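Each in structure tokens, the structures are laid out below.
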Structure I
Amino acid sequence: MQDNQSMNMTHQDKDPNYSLEKYSSAITLGDMEIFVFPELLYSLVLANIMSPRIWAWLEEDWAQKIQGKSSNRRVQRLKQYIMDAYDFNLDLDTWGLTTKEREMERFSSIIDPEILKRSNALFGYEGDKYYFDLDIRKHFGLDNYTDDIIPYWKTETIEAMDAFRHKEGYSMGAGECVSLSTLYAAAMFIVGGVALEDILLLATPLHSQNFVNLGEGVITNNRRIVTKKMWFNGTEISWKAQRAIRNEKITIVANNTGYIHTMYPEATIDPASYQKNIDKLSEYLTVKIDMEILSNFLRQHSELQKCFQIRQDRHGGHRYIEAEKVYAYEHGSSYRVNDDTRDKLLDEIDGFEFYTCPIQGRIVLNTFEDFFKQNPDLDLNDPKDLAILMDAFSCTNAKARNVGQLLVEFCHIEPRFPENRTFVPSPKIELKAEWGREKIIETLEGMRETNPVVDLAFYAYRDLTKTDWKPFLKAALERNPVVIDALRKVSESDAVEKICALPSHSVYDENRLAQPDEVWNFQTGDGAEKAITLANLLKHRHPERPVTLSFTGDKVKVAWDNQEQILDSIKGLHQELEL
């Protein structure tokens, strides 16, 4: 096999097999691969920044209308676009199956199996008590893989996300949580106008989301974004958005200055940038208790609503209603208990639901409005202040100590970041969106020799005119089981015919190539991609059989056993390969 470009060797890459494994992992971007090689998380962000796809969004009407608007306005509109264009996909069979034994063998010289079991969902991780109670593996469908078989939990590039429109059962683009978080990071930079250093990627064993240092802060959660006000509104959606940070240890934190990882003793992220962002995140995750927050707290902890009644001043008198009834009416209304629309919400409730006298044994929620005015500086971390609040919370249906603990937990989350790391400087990736795509790619090209994250980004980007072919082919022949399984019962000649008969459109732009399972899943591929898909099938059926691939610009020839297939290609690639 001939090389057309060397891989950038880092201080960890003295073993060529290690280097090849890492660079081929930049192609497939599996959950375990990103965990083992944390550089890959930000490499995918850069690959999406280099892609023409997000830059094309800037030419659409919605993006034109928000040019010159505030970053917050642009981010809100961006969120709506992503929600309209992409679905959250967690079909674990999309990218096929592997085995725990095989994956452990791949990484046996790199990772401690016990650390892997404690930190990776595919190898039995279930998180803390919350996740055991929730049965999180069943929730994600991982309970279907209880033996040695596990799914390739692969992350999609924006091209693969867009291509889900071609897959049966999908009407829009799709991607799993890492795909959506890295898409958001790139789009926040290109469309949202957010500096790269203000976008922090946060990965836990079961989720991936971003913290964006914008205003009070924003967290991206799958397709949605969550402002600080939304984070503490007590709704089911916000509670689910909190799940990972509240209940899991953070395994990887990354931005344009580097990364920090729970498993590795050295961190490459810039300490000052890291501290600035986690301090801002800590502020985002902390809120001062007041009437609005108490009302939101009761929305989340509905079991405590029975302690309260709500009073409405009406026609010169008072009427009273159980708090849980009012919260129930929120579900079909645009009005809320916790703000100045409360009276409008109460007006929507039938008068027969109200009492003319206070309900015995219940606290009048309205009285806390005066309480917070009289105690404006309550600090729930101060035992004295907490005791003052709990004295006012005199409900026979709840234990004050439990309520106090729940309130403290509601108002503040303490993320569990990787600790005690040695910071090793890494070249900072400095880009500006106003440079435009071409200059950004040119700038990144100039950083490849000194920054492994940037070099890996070109492999995630899939341009074989700018990378060594070996990692791409290793990934194609070793980690693309879907097409093999789909054609398992089909004769070789019929399988070859089916692959060659697929529509000749690549889901990747320019000189970039899809992997075989992308070709099969999306039922389309350029001749160059079909040729590699054929090679994957042929080598799997008879590993000892030589297969030759000849790329000559607009043609690709696949030769084996005195047979050959010639396919048209617009990729313009030139290469001779014997597999």
Structure II
Amino acid sequence: MNDELPHQNSPYAGRWVALVNGKVVAQDGTLDQVLRASQHSRHKEKPEIVFMPASFMLPPLVEKILDVLPADQEIYLVGGAVRDLLISRISPDLDFAVPAAGISLARKVANALNAHFVLLDDERDTGRVVATNEDGSRIFLDFAVYRGTNLEEDLRARDFTINALAYNMRDGTIFDPLEGGNDLRQKIIRACSPTSLSDDPVRILRAIRQAAAFGFRIEKNTRELLKQAADQLGRISPERVRDEIFKILSGPKPDASMRALEMLGVLPHILPELVAMKGVEQSEPHMYEVWTHTLAVLDYLNQVISALRVGYDAEKTNDMFTGLLGLQLGRYREQIAKHFTELLNVDRSLRSLLFFAALYHDVSKSETKTVEASGRIRFFDHDIKGAEVAMERAHGFNLSNNEIERLQTIIKNHMRIHFFADRVIKEKQAPSRKAIYRFFRDSGEAGVDLVLLGLADVRATRAHALTIETWNGYLEVARTLLESYWERSREIIAPPRLLNGDELIKELGLKPGPVIGQLLESIRENQAAGKIDDREQALAFARDELINEMNGES
């Protein structure tokens, strides 16, 4: 080892370290262990033994827990929460390990905090406390008895060494029997045991997710264990697989994570319909085959959303396309941020659902591929069929009805942005007010998602061959649509109703039927187009429509 003396909030916190000339030469969980380790590595030198107290910035809620429990209650904060504290992150998921009475302790804490109690596992004596912060965010506190006869057995039965850490809530020490702190410093993900992945195959997905989240590498033997356990993912519940996939998609580098799942042979066992995209050739202007294109869309979507986040410093970018994006759409940063705070399901973000849609937006290109005599490759109705495939997967994952509807809407309509942009670029013709109205009538709030996906899609399609002219055409369409949605909604997107069905029936002497709804929609379209301003004009328009229809029939 050749590390400088660490600060207290580091992977050494709560441990004994041996120092020679101010440098760490050994570290361990007890004084005796670190003495033996230092004597082994530096037997000719006399090290200075120092205890590094853990001075974590624990959430205030955690501090309150100790006030609730008996003074002699043995309790450890364990797993990912300890890992996050060691790298100065705050986790909303806090796991506590206790010798016994996990459920009763959780009930006691929930009552004291005026929080919600959930019985997680009666057999394993595990209870959950769900506390809600003032901003509406939630903290989950799980109380479980040791898996095994003691804390060490519990930690050894976990997934990866960086998660096999325990923080003693009473004395501030850290118990680390598998050297997870060392792996944390070296940025390595290592399985706790040869059976860690086969014991719970969903850990395969967790390894990929955590490697991307922390910028760590997966140790070679652990990669082999991931491959060997991949075919066992079929015995994991769809909900657990779904949750890990959505976490991957909501985290950093979703493209690299999906590529890793493909290379490890995982996709056929969790998302088999994606496999058919690999190697499907596309005509120009596409630069990549379908699977590589899809991964590029995930990457560019991540970049687009990041560049439009609140607080993004546009001056730091050296990418001309990103700079133009900020100039054209930067004024909508707050609206975009608010858009992604919407919840269609309390356990999954709208942002992750958009990335799931991006992952599936071209899923049916393999089955819709045709080659014309000229050699041009076409994919007729791949958007419509792709929405159906995605819907089947969404049902299999037990997504909510609202999520499934949003997913279908995005995939089914993802080509419309390209049609708009094509007319702007080739014909210098911006989307008409009626076209904008119809776009948001069909997509609703998903229209914002479609704009962002469209921008990512064109970047992934043309890649290094993308021109400023083409990019500006797409940005013009994006600006026009978002401006209409957020600044001219009452005028173009949702004009006020001038008539209702009963009034149409009474004023025009009609009978109830489909024609009433058709007339009302035509009136709204022409309001959006700026051709109808008041009730009298709406009635006159409806009369003319009826006359034209009768003349047409005759």
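What follows is calculated from the coordinates using simple rules that are stated; it is not laboratory data. The model shown is predicted, which means the values in this text are computed figures rather than measured ones. Cβ atoms are built from the backbone, for glycine too; each structure is taken alone.
Taking distance in nm of label points 7 Å out along Cα→Cβ at positions 32 and 440 as the criterion, the top-ranked structure out of I, II is II, with the highest value. Suppose distance in nm of label points 7 Å out along Cα→Cβ at positions 200 and 256 works out to 2.5; of I, II, which structure was it derived from? Considering all the candidates, the number was obtained from II. Assuming 8 is relative contact order in percent (Cα under 8 Å, 6 or more apart) as calculated from a single structure, say which of I, II it is. Answer by label: II.
Work out the source of 16.9 here, i.e. which of I, II gives that when Kirkwood radius over Cα pairs in Å, for residues 184-319 alone is computed. Traced to structure I.
When Cα extents along the principal axes in Å is computed across structures I, II, the figure 95, 52, 49 traces back to I. Given a computed value of -15500 for helix-only ellipticity at 222 nm (-39500 (n - 2.57) for each DSSP H run of 4 or more, over all residues; to 500), which structure among I, II does it belong to? Comparing all candidates, it corresponds to II.
Can you rank I, II by mean count of other Cβ atoms within 10 Å over residues 176-183 and just name the one with the largest value?
On the way: I: 26.0; II: 21.5.
That would be structure I.
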